[in-house]
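No value in this document is a laboratory result; all are computed from the given coordinates. This structure is a prediction, so every number in the text was calculated from the model and none was measured. Cβ atoms are built from the backbone, for glycine too; each structure is taken alone.
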Structure I
Amino acid sequence: MLGTMMDYPLVLSVLLERARRLFPDVEVVSRRMDGTRLRRPYRAIHARATALAAALVRAGMRRGDRVGTLMWNHAEHLEGYFGIPAAGGVLHTLNLRLAADDVAYIINHAGDRFLIVDECLLPLFAQVRARVALERVLVVRHSDAPLPEGLEDYEAFIAPGAAGFVAPALGENDAAGMCYTSGTTGRPKGVVYSHRALVLHSMCLAMADTLGMRNADTVMPIVPMFHVNAWGQPFTAPMVGARLVFPGPAPKPEDLLDLMAEEGVTLASGVPTVWMGMVQALDGQPGRWKLAPGVRAVIGGAAPNEGLLRALQGHGIAVRHGWGLTETTPLAACTHAKHGLGDLAPDSRLALTLKQGLPVPLIEARIVNDDGEAAWDGRTSGELQVRGPWVAAGYYEEPGTGDKWTADGWFATGDIATIDPEGYIQLTDRAKDLIKSGGEWISSVALESALMDHAAVREAAVIAVPHPKWQERPLAAVVLKDGAAATAEQLGAHLASRFAKWWLPDAYVFIDQIPRTSTGKFQKTVLRERYRDWRWG
């Protein structure tokens with residue numbers, strides 16, 4: 001027996017059409033290269049996205065063709081988010097912070113036919129142009145400077161509009177988007193998102209116990225649109241009719257705070273390093289910015305530390321901590337206090353927020369170690385595995401990676417974690433970042449978090465360094481705050497009250513900056529290479 005419900009495909013065009021019909025005058029604000037702000041209502045975004053879809057079809061784009069975007073966060077990128085899938089194409093966001101070799105590899109591996117690129121990123125594109133086989137390159141211009149030969153003006157491309165355009169009938173399992181992993185180990189790998197996965201993920205972000213995005217919000221995705229779809233927010237905001245504020249090219253912390261204060265942002269999202277920079281600006285210029293009452297910060301991409309959460313709360317910013325991966329579209333877990341835990345003391349509530357949280361609705365999670373599936377006791381650790389309707393079931397054209405999926409259909413994340421009896425996930429480390437000393441495991445993440453709680457420390461990364469007796473020992477790379485001072489002995493004493501003696505780093509190095517991946521995470525591979533020949537005293 002079948003149900004009597006309509007067979008109504010879950011496709012992205014439905015979300016933007018809803019914004020056009022119900023929220024036509026809600027504006028999308030984009031900070032431009034010169035600091036000015038472009039304002040376009042959803043009705044204009046819909047019209048321009050449809051014009052882009054029509055232009056791509058006229059240009060010969062076929063269903064399933066990949067269209068690359070090499071752009072910052074702004075309205076034209078949002079047009080691509082909806083216009084490319086509406087034409088039956090696959091939105092392929094390219095990470096502009098990757099090395100040129102990686103960008104060229106990804107374009108070729110994905111088989112991109114078209115590319116939309118910001119004018120300010122043409123120097124990067126020039127480094128890859130001779131190595132890729134793109135058919136049309138469209139430039140979103142920020143000046144009147146002449147374009148290099150062979151490149152086309154984006155505005156001229158979409159100028160004919162959408163007259164006569166008939167959108168193809170799309171299936172909800174058709175490919176809609178594509179993103180490559182950061183490539184911290186080996187070459188980046190492609191994940192292909194279906195319309196169905198993106199629509200369901202968008203609905204999840206609107207739930208009160210996840211991001212809680214609603215019509216009354218003004219949303220600022222600081223997290224880049226070129227990686228994991230800015231955590232899905234550019235899809236959810238039009239769906240609920242929320243106002244969008246895009247920070248544009250290379251924003252500084254002061255730029256972000258100006259936007260938050262002047263545009264009345266109520267929900268902003270970014271990695272911990274972004275929020276660290278904003279806290280530093282708020283501390284350094286007290287009273288300059290008046291943020292919206294009840295503004296919420298979504299933190300993801302890496303685990304925040306206690307000091308950062310306390311600092312944000314001290315500035316009146318409520319924090320929601322989310323966790324996920326490129327392979328999970330990305331939201332897979334989020335912190336909120338379950339029924340019965342709402343009366344927690346402030347310190348206990350903070351400890352809860354530091355965890356990665358509960359699996360969001362429709363996502364299942366488990367912990368697996370050498371003994372099998374682990375108990376949810378908050379102590380037993382193992383690899384975190386997940387499954388659900390927006391979790392990837394494989395990589396694009398990447399043979400030999402099947403070991404990332406179990407025989408019974410779970411994705412093995414590579415994260416080491418515990419799950420407590422209430423169901424809260426807490427990551428203890430990446431499998432590759434655990435330190436094995438004398439046969440015992442040490443969590444680099446726990447040490448880093450504690451170090452960054454020290455008043456003098458801005459950032460810290462802990463790595464395993466080979467040791468003649470203990471196999472590996474922890475070495476801490478520390479960046480101090482401007483004008484602050486701390487010694488190795490002082491940092492060791494700070495950690496000694498929290499960890500067993502054998503956990504404590506045997507050495508500290510003070511450096512100017514922690515190397516980062518293209519998405520802002522600490523790049524420990526660089527540190528391990530830098531200190532691989534460390535001589536223990």
Structure II
Amino acid sequence: MKNKNLLTIGAVFGATMVLAACEAEHEPSINAEDMARHIKILASDEFGGRAPATEGETKTINYISEQFRASGVKPALGDSYFQGVPMVEITAQNVSPLEIAGPEESFSLNYLKDMVVWTKRVQENIALDKSEMVFVGYGVVAPEYGWNDYEGVDVKGKTVVILVNDPGFATGDPEVFNGKAMTYYGRWTYKYEEAARQGAAGAIIVHQTAPASYPWGVVESSWSGPQLDLQREGNNMHRALVEGWITEDHARAAFAAADMDFDTAYASAKEPDFQASAMGLTASVSFDNSIRTSDSYNVAGIIEGTERPEEAIIYMGHWDHLGQGIPNVQGDDIYNGAVDNASGTAALIELGEQFAHNPPKRSVVILAVTGEESGLLGSAYYAENPIVPLAKTVGGINLDALNIIGETKNVVVVGYGKSELEEVLTKYAGHQNRVVEAEETPERGYFYRSDHFSLAKVGVPMLYAEGGVDHVVHGREWGQMKADEYTANDYHQPSDEYRDDWDLSGAVQDVKLLYAVGRDLADGTDWPNWYESAEFRNARDASRAGEE
């Protein structure tokens with residue numbers, strides 16, 4: 001009996017040692033110093049804000065590919081790391097005031113200060129001349145919710161005025177759309193697309209900080225200067241002639257000129273029996289376009305799997321930011337994008353190195369994409385032209401704007417409750433003594449605002465998780481304050497620069513966690529899926545049907 005116990009103890013001890021050795025073998029050697037080094041370089045003034053199709057892009061993609069090559073991450077496209085993404089750059093120039101005219105009152109809105117306008121059409125001269133204005137509420141056509149804001153109204157050739165977000169946000173009722181959580185119908189991208197489908201000549205969204213989730217300064221910086229899109233057949237002539245935003249104050253003035261009360265109209269728009277209404281006003285604006293076509297590039301590396309190389313997981317994040325130009329803020333016109341998203345790009349470089357040093361059984365694609373700030377362009381192009389077939393892509397992890405405030409007790413999933421990847425995350429978050437939580441502000445629509453969405457739309461299970469705000473030392477309230485300060489002061493501003501007082505231990509904590517999740521998938525045989533309630537489940541099932 002004594003010897004048997006000794007043998008049992010010896011076996012257990014041996015198994016424990018083997019387990020410990022395996023865990024040690026896969027423990028990533030990611031540190032704050034290496035992360036900081038990459039961020040400092042990528043977010044330096046020398047890189048000019050990393051706008052696509054600029055000298056800053058050339059420096060950026062060369063830096064990323066050099067880091068991949070040095071760490072042993074192989075090119076994912078034959079002998080090249082670069083996936084060409086054909087783009088068109090349109091820059092509005094000589095923008096006139098937006099003239100809103102009524103039977104008794106007319107007034108002008110100044111470019112940038114009061115309104116921002118642009119076009120997706122690839123044409124040199126744009127003129128919207130006395131286009132009738134129609135208030136269409138949230139501008140949503142959603143049969144599954146029994147909702148049609150365009151029912152009974154013809155807006156062909158007219159300018160539609162649209163509220164931001166969706167009726168669920170306005171009501172707070174979980175039975176209306178998705179309640180507080182924004183649906184895709186609440187995103188500006190959808191609203192402009194739907195206005196075009198309805199034949200509108202102009203589509204103007206009323207900016208409100210709470211439902212938009214960002215201040216006017218973000219509109220001013222993000223939709224002025226060069227605007228990028230993918231080169232498409234027909235030069236986007238199906239889009240509205242003019243797209244844009246106006247400030248809430250000037251929207252209220254327009255409604256008053258139309259003898260309409262803005263608050264009453266806002267309240268009516270959240271009701272299912274809402275009826276669009278002509279405003280008795282016209283809109284006029286003109287501008288010229290400078291047009292340039294170019295190729296931008298996704299940077300793609302691969303670590304080939306040792307047993308099932310045809311199957312892959314993907315880590316992705318965008319390398320681009322807003323570049324350099326207007327508006328100038330306190331003498332600085334370089335939008336360095338240190339948090340957004342030099343931090344995520346640095347994480348991709350570090351993750352690639354870790355997997356290259358110890359290749360898993362499935363392949364791992366490390367993808368730094370272009371054009372996120374212009375509408376998820378690089379990831380959309382990849383979704384249409386994948387390096388690994390979508391049906392063979394096990395799942396993916398997105399890295400966008402990492403934690404700079406230090407370690408946290410929680411992990412936040414953007415779009416919580418959508419996929420089985422959350423179960424893998426929860427397992428490894430527990431190893432860090434952390435809890436997984438849903439985002440506190442689903443009404444901001446972050447799930448639809450980063451690159452994972454491009455792959456989610458075509459069915460690939462995607463995880464967008466980030467460090468929470470429950471700081472291990474200072475607590476949740478302090479962490480939330482820091483997050484709010486970044487959104488209010490630095491998001492999409494020249495002030496998003498690297499700072500020596502950042503605490504990147506939280507970023508390291510998160511990257512190690514996401515490495516563990518990816519390692520589990522890459523060494524396993526499971527095929528995680530979207531939950532039944534997720535809007536992407538059917539696309540995934542259809543994609544995988546031919547493989548099983």
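Highest-scoring entry among I, II, by distance in nm of label points 7 Å out along Cα→Cβ at positions 353 and 465, is I. When mean projected area of the Cα convex hull in nm², for residues 233-392 alone is calculated for each of structures I, II, structure II gives the greatest result. Of structures I, II, which gives 1.2 when distance in nm of label points 7 Å out along Cα→Cβ at positions 273 and 433 is computed from the coordinates? It was calculated from structure I.
The maximum of relative contact order in percent (Cα under 8 Å, 6 or more apart) over structures I, II, that is, the highest value, falls on II. Out of I, II, which one gives -10000 for helix-only ellipticity at 222 nm (-39500 (n - 2.57) for each DSSP H run of 4 or more, over all residues; to 500) as computed from the coordinates? Label of the originating structure: II.
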